[in-house]
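Please treat every number below as a calculation from the coordinates, not as lab data. In this text the structure is predicted, and so the values were computed from the model without any measurement. Cβ atoms are built from the backbone, for glycine too; each structure is taken alone.
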Structure 1
Amino acid sequence: MSKTVTKEISIGDVGARGSEASDKADSSLMALNVGPSHPTTHGVLRLIMELNGDVIEKCEPVIGYLHRGDEKIAENMTYNQFVPYTDRLDYLAPLANNVAYALTVEKLAGVEVPERCEAIRVLICELARISSHLLGMGVFGMDAGAWTPFMYTFTEREKLYTLFEELTGARFTTSFTRIGGVARDIPEGWLDRVKTFCENLPKATDEVEKLLTRNRIFLDRTEGIGAISKEDALAYGLTGPNLRASGVDLDLRKDKPYSGYEKYEFDVPIGTQGDCYDRYLVRIEEVRQSLRIIDQVISDFPSGLWYAEDAKKIFAPPKEKIMTSMEELIQNFMIVTEGPQVPPGEIYFEAENPKGALGFYLVSKGGGVPYRLKIRAPSFCNLSILEKFAPGHMLSDITVILGSLDFVMGECDR
């Protein structure tokens, strides 16, 4: 590696010799643009890199190629109309995005949903976590040169998408949650099919572990690569598996429980080295812990309503009531045309999404449309540390590092 030597010069020297000194300093470095549509970047990401041979001297992530202005769009939509836009944040876990957004609005509106609704939300959030981690681990294996694990993880993920379609009517962009409840109750026999899936999934995760966890090539590619210290992880605002892999015991489901998470027993996996290998281990263990939570939810699944019945100006009544009662018909008309009526105020809420803490800062002036909405995207914060710890690694390591961070550009750019 080249060694940088700094020399003190006077201000007068800068104009005369500044450009010449800069040329000499950079003569041994090669500029390289990776992206914005390179297959190793996990989305529309551009990396401006400077290389000294095969060693990375500088790595600057450039984002914004997938920017859609979600936060500004929210100001012109009713609260329920914005739900489909949350699908497009982390599009690998749309069910969890929906829940985090709905909880934010409900907390501002003072709405409490019944136990059955909470159980459905916990269930779909953990299924979304499993789906996201399955893809993340499979693609990470491919980034390290192993194709077979992806076949196992993607096969299981397809089974999950079939379950999502049975529940929501869509495989990818689900838009299932509503302010004050969910779009519909679970279909008959669906819980049994979820339980069957959860009973069979450990076989696939065990196969992935056999192929990767003690694989010499995988270990050489990941151990000690992309290590993030506990201090740096906290300073750069990392959350989720990337933060826990660096040894920070922080999980919002445990530390700030919501939707009844305090009722379920599960462990929070913590890493020690904060490298690519630890981030893989944390995610594969989180899949097992999500299965534990799902098993507890199904075994004690509450009865009752799947929406807040007393939230008259928030949640639209069921279709059969709309067709038979004038009061419910008027209520539905007002909610559809003007949106759920939320009182003035402001609130910030964040949920433990697969990628980390997804937060919504909401400002309301009353009525059915947000005045301001700010999204705290975990992928954006997780990617921001790349410029800090990528230098010093080989160019071939950047693929593995990006895979281990497991970010989604739809969430980064918003």
Structure 2
Amino acid sequence: MDGTTNNSRRDFLKSSAIVAAGSASLMSRISAGAYAGGTELLKVGLVGCGGRGTGAAKQALSADPQTRLVAVADAFRDAIDGSLSNLKAQEGVADRIVVDDDHKFVGLDSYLKVIETCDVVLLAAPPGFRPQHFKAAVEAGKHIFTEKPMATDVPGILSTMESVELAKKKKLAVVAGFCWRYDSARRELFKRLHDGQIGDILAVYGTYLTSPVKPMPPASARPDGISNFEWMVRNWYNFTWLSGDGLVEQAIHTVDWLAWTKKDVVPKSCTAVGGRQIPAEGGNIFDHIEVNYLWDDGTRGFVAQRQISGCHNENSLYVLGTKGTAQIGGRGVVIEGESPWRYQGPNPNMYDVEHQELFQSIREGNPINNGDRMCTSTLMGIMGRMAGYTGKQVTWDMLMGSRESLVPEITNGWDTPMDFPGYAMPGVTPFV
């Protein structure tokens, strides 16, 4: 590729994020400075009341004493009840939960009602809905904690990128759930890698080998009368349009390690192999995939992801440099070679730290914005999935030109007609 193409790829976040000319009319909001010193209450709203959303709410309330959870939303009422019951049992946060019955919003549009009520919104619904939720929160001028990934397809990411640019103009805090970026040991390791402690990086290998995260229940467990759409949302992890696949939803943390190693410079291409070994009734995600990334400087990066019971489990990172190696895994966070090192410092909970830094940035009027890198890492995951599903070599330019839209249009609520998507077949499934 010529230099012009390479430059356009490096600068894609700037060049692809186009904000509508009329967005200036959306710029009015409560100034972050109003919260300086921690003397003003920050009202928190939660969208998506599953386990991760409940955890995010607890961490948000623990991060700042002047926070209150005032509204929650989920597609299903039972999730709301379970989440609030869990939170009210948590020492130190129970008295900060002030969710009235009329602020427990149920339904596919319930996120809009939460956004209206709060200063800070926590977005933890299935990723297929995230671009829509993120856009609404930014346009309403809310500070945001958003779980990963940012979308399940490229059109969704392009929407998110536009919203990120608007969030910057509005000076909104955007903290992403790539939680390892807030881990003390890993922050120190990657700083040392970027400072050249193991020399020039030649290759990086990351693993996410585990058991099934949310197995698809058998068809016999499906309640009578439930629509295909509702059954998919209740089992969202097993459908590519909702989760993005195990690579994009869970192993995206490992992909993010690769991106972090490369200072968030995007790869120029990748190939992948993968498939479904254990049959599942209804779902369509692969249960294993291995992606091989290539950067312009010749660096290679590899991600191995598997979710099959009874196999070797591992979540590690191995980095090979010209002067040594680095590792995250069973031996801790270490560097070996000419300048050996092992992390032995403090290890505060990274989930707590990301919320502490989020709220501190709001209070100080200097909001964090993780927007660019959260989009880069998500795109790398989608790129790897596309390569695995199609069997093609996927370049970054191909990826950014993709208009494959996985998320169906919702036209009639839960009764919106939807067919169950089939499995991809490498060599047969086309790249779109």
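At a glance:
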read-out: For distance in nm of label points 7 Å out along Cα→Cβ at positions 113 and 137 computed as 1.9, the structure of 1, 2 it came from; value: 2
read-out: Source structure (of 1, 2) for helix-only ellipticity at 222 nm (-39500 (n - 2.57) for each DSSP H run of 4 or more, over all residues; to 500), computed value -10000; value: 2
read-out: Entry that produces 1.6 once distance in nm of label points 7 Å out along Cα→Cβ at positions 73 and 369 is calculated, selected from 1, 2; value: 1
read-out: Given 20 for relative contact order in percent (Cα under 8 Å, 6 or more apart), calculated: source structure among 1, 2; value: 2
read-out: Label whose coordinates, when FRET efficiency 1/(1 + (r/R0)^6) of positions 57 and 129 (r between Cβ atoms, R0 = 35 Å, to 0.05) is calculated, return 1.00 (choices 1, 2); value: 2
read-out: Label whose coordinates, when mean count of other Cβ atoms within 10 Å over residues 161-168 is calculated, return 17.0 (choices 1, 2); value: 1
read-out: Identity of the structure behind 0.85 (criterion: FRET efficiency 1/(1 + (r/R0)^6) of positions 89 and 233 (r between Cβ atoms, R0 = 30 Å, to 0.05), calculated), options 1, 2; value: 1
read-out: Parent structure of the calculated result 2.3, given that distance in nm of label points 7 Å out along Cα→Cβ at positions 209 and 297 is the read-out and 1, 2 the choices; value: 1
read-out: Origin of the value -0.34, -1.24, where log10 I(q)/I(0) by the Debye sum over Cα atoms at q = 0.07, 0.13 Å⁻¹ was derived from one of 1, 2; value: 2
